[in-house]
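Down below are the structures I want you to see.
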Structure I
Amino acid sequence: MAIELANNRLLGINGAGRIGKLLLWNELRAKRFDGFVVNFGRAVGGGLEDLLESLLHDSTYGSLERFLLGVDGKISARVIDAAEGLIEIHGRSLRVLRDQRNPSLIEWRKWGVPIVVDATGAFNDPNAESAKGSLRGHLDAGAKIVVNSAPFKSKDKRKLPDDACVLVYGINHTNFDPARHKVVSAASCTTTALAHMMKPLLDTEVTSRILTASMSTIHAATNSQGVLDSVPGAGATDLRKNRAALNNIILTATGAARALEEVLPAIRHIGFLADSVRVPTTTVSLVNLNLTFHSSVGPDGEPTVTRAVINDIYRRAAAEAHKDLLVYTDRQSVSADLIGLKASVVIEGHETHTRLGFLHIPPEALGNAGSSAPSDLRIPVSHAKVFGWYDNEFGSYVYSLGELVGYLSRSLV
């Protein structure tokens with residue numbers, strides 16, 4: 001007999017690539033939803049058994065049963081009705097949709113799905129409509145809220161519509177207004193990690209006066225890259241993205257700093273640079289954050305912003321305001337140590353470094369005010385380097401995405 005998804009605690013997922021599949025895994029773990037409706041938009045392999053097989057195993061995180069229950073765990077997973085697209089996994093029902101790729105044609109209304117996560121990466125403009133579909137199509141198809149698992153991108157640089165917002169769980173998710181917001185971006189993995197690195201510093205008086213900041217993310221490869229070189233498409237501007245991911249370090253751009261402004265508006269007043277370096281690993285990335293603070297100096301010449309001060313800020317954040325989302329550690333880690341760790345970012349305090357310097361300003365640079373200025377005007381500044389690990393697939397991004405989706409879902413009750 002077919003399992004019916006007749007309750008209101010349903011999650012819709014459009015696309016089951018890296019993020020969509022791992023979101024399903026995470027929600028099977030968290031047990032926030034009674035069932036799932038997953039739109040693939042196409043046939044998979046030889047049928048539903050092949051689709052189920054692809055959902056149960058992952059080359060990065062292993063098998064689903066080990067993910068959920070450890071090495072001795074056993075889960076139930078079976079096809080209930082191939083014609084109806086019904087599967088049962090670990091006590092949860094899953095309906096598979098395979099007919100439509102245009103969001104406006106997906107049967108969310110028919111199956112009573114109130115909230116949909118679009119994990120295709122194909123519909124990132126909250127304004128645009130096209131023949132292939134749009135994020136808003138999910139609303140037309142019956143969803144009450146659509147969450148994009150990627151940053152918004154608008155070709156014509158229009159501002160966000162009134163019903164759209166960018167949210168990072170633990171940073172600004174409480175800005176969500178269920179009476180107003182219908183289209184949500186959960187930003188990116190890098191923005192999520194970076195936001196949790198920046199907010200504790202901005203919220204602490206001694207480190208709040210940031211003059212400039214820059215970050216490089218040493219980022220694991222993604223499905224946007226190929227395993228071998230390929231010919232760039234028409235209009236491509238970054239030719240490096242078409243080079244082989246397996247044997248290259250690839251310098252590329254990132255929109256993390258721009259997206260960060262949406263979740264932490266104070267960043268707009270800071271000169272912030274960001275770039276990305278792709279490396280041949282399957283997951284776990286590293287933010288190398290550089291900051292310059294307007295500092296002060298005590299009577300003994302000790303600056304107010306020091307390595308100990310910064311690490312203590314992160315220790316407190318990990319225990320209080322950012323508990324379970326930011327982790328502080330003094331151990332020396334390598335990327336494999338962080339695979340699957342549930343945290344938006346892990347601060348490696350062992351590698352935090354600071355240096356005090358002075359900005360020398362000659363009196364003539366001050367104009368009329370320079371006549372009364374001392375001849376040796378020195379403004380203390382402190383430079384800091386902070387490293388933050390994040391599992392850009394499951395542990396950082398999907399875990400935070402799941403917490404956000406759970407929060408938004410509760411707002412519908």
Structure II
Amino acid sequence: MKKLLSITLLAVLALGTQAAEKDSTKCNKPVFTTIKENPITSVKDQNRSGTCWDYSTISFFEAEILKTTGKTYDLCESFVANKTYMDRAIQVVRYHGDCQFSQGGSAEDVLATMKKFGICPEGAMPFPGSLYGDSLNNFNEFFSLMEPYVAAIAKSDAKKISSQWKVGLQGILDAYLGQCPESFTYEGKKYTPKSFAESLGINLDDYVSITSYTHHPFYTGFAVEVQDNWRFPLSYNLPMDEMMQVIDNAIEKGYTIAWGGDVSEDGFTRQGLAYAIDTKKTESLAGSDMARWLKMTAAKKRNLIDSLGCNVPEITATQELRQERFDNWELTDDHGMLIYGVAKDQNGKEYYMVKNSWGETGDYKGTWYMTKTFIAANTMDFLINKNAIPKNIRKKLGI
């Protein structure tokens with residue numbers, strides 16, 4: 001009986017603890033007030049494919065067209081993926097395999113594809129996943145075929161290779177993504193991908209990339225040294241504070257930002273929030289020491305972060321910390337998203353409103369609220385309309 005009473009008491013205490021955690025989570029959950037929200041197109045789902053770069057940048061151009069013309073388009077991610085993976089494979093073969101062939105990419109891949117090949121609307125190619133009986137993209141089988149195929153050509157010991165490998169690879173691309181159309185009809189008018197891109201009302205020469213690191217001079221351009229930046233486009237290098245000024249000015253002027261950065265941090269939650277957590281302060285609030293925090297499972301860390309909610313302590317983002325984390329591989333190139341607005345919580349802290357490409361997931365149906373500190377600390381680079389950059393900064397960059 002004593003054992004039974006002890007077990008019952010422990011159960012009651014556990015339930016009480018859980019209830020307290022739930023009450024804390026509810027109490028600390030941020031309540032947002034929108035400050036500025038720019039028009040965007042609907043949330044899409046990249047599903048089981050490493051194509052965030054594709055979805056986020058297509059979303060960016062859809063928002064650019066919407067701002068410029070007032071027209072809503074649903075552009076085709078599969079077109080961009082088909083063209084990009086062939087271009088990337090050609091580079092890997094030219095380098096004899098001494099560079100990476102993978103699902104990932106950058107905003108430059110979309111811009112380069114639209115300049116070189118054009119674009120088509122969704123519907124001019126098969127719906128994602130439909131060719132192999134899925135309801136959305138699933139690249140597991142697709143890339144299990146492509147990666148060894150490209151590696152076999154790139155690492156071949158032949159003295160000369162034929163061009164037929166491209167024919168074979170194009171067959172795989174078309175089988176899983178669909179053939180890119182040479183022409184199509186949209187709203188009663190016939191287009192080629194190039195003429196369709198030209199009809200969208202935007203100037204593809206207006207777009208530039210921005211970053212912020214100290215291993216290159218400020219106000220110059222350099223190719224950010226990450227593997228998925230395989231086209232080596234130049235990003236303009238700004239001090240961190242000016243990089244953030246560009247984002248704020250863009251949103252204020254009605255522009256969106258195709259953002260790329262690190263979402264592997266503990267503070268990026270699946271519920272739709274992102275905080276640049278100060279781990280030392282957070283673990284002290286939990287009544288533990290650092291050793292205990294480090295031993296916590298990812299699930300327990302998430303529970304603690306959720307319970308602290310908008311009161312979670314954040315680091316102070318600095319130029320020095322950005323550089324240190326980039327050089328020691330902590331600041332990584334994980335994900336592409338679309339920044340389109342600003343909101344504040346009940347404590348007055350400001351967040352960027354960021355469109356994701358995981359469908360209408362999380363507490364905010366596909367939008368993530370990411371603190372300005374998180375963005376300052378975790379931005380790798382971003383694509384933006386040069387007209388969204390403050391005039392004084394544009395002058396420094398010579399654009």
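Readers should treat all values here as calculations from the given coordinates under stated rules, not as data from a laboratory. Quantities reported herein were computed from a predicted structural model and do not represent experimental measurements. Cβ atoms are built from the backbone, for glycine too; each structure is taken alone.
Work out the source of 24 here, i.e. which of I, II gives that when relative contact order in percent (Cα under 8 Å, 6 or more apart) is computed. Checking each candidate, the match is II. Here FRET efficiency 1/(1 + (r/R0)^6) of positions 225 and 273 (r between Cβ atoms, R0 = 25 Å, to 0.05) is compared for structures I, II. The highest value is that of I.
Set I, II, criterion distance in nm of label points 7 Å out along Cα→Cβ at positions 49 and 201: the highest-scoring structure is I.
When distance in nm of label points 7 Å out along Cα→Cβ at positions 33 and 313 is calculated for each of structures I, II, structure I comes out greatest.
One of I, II was used to compute helix-only ellipticity at 222 nm (-39500 (n - 2.57) for each DSSP H run of 4 or more, over all residues; to 500), and the result was -13000. Which label is that? Please list the in-between numbers first.
Details: I: -6000; II: -13000.
Source structure for this number: II.
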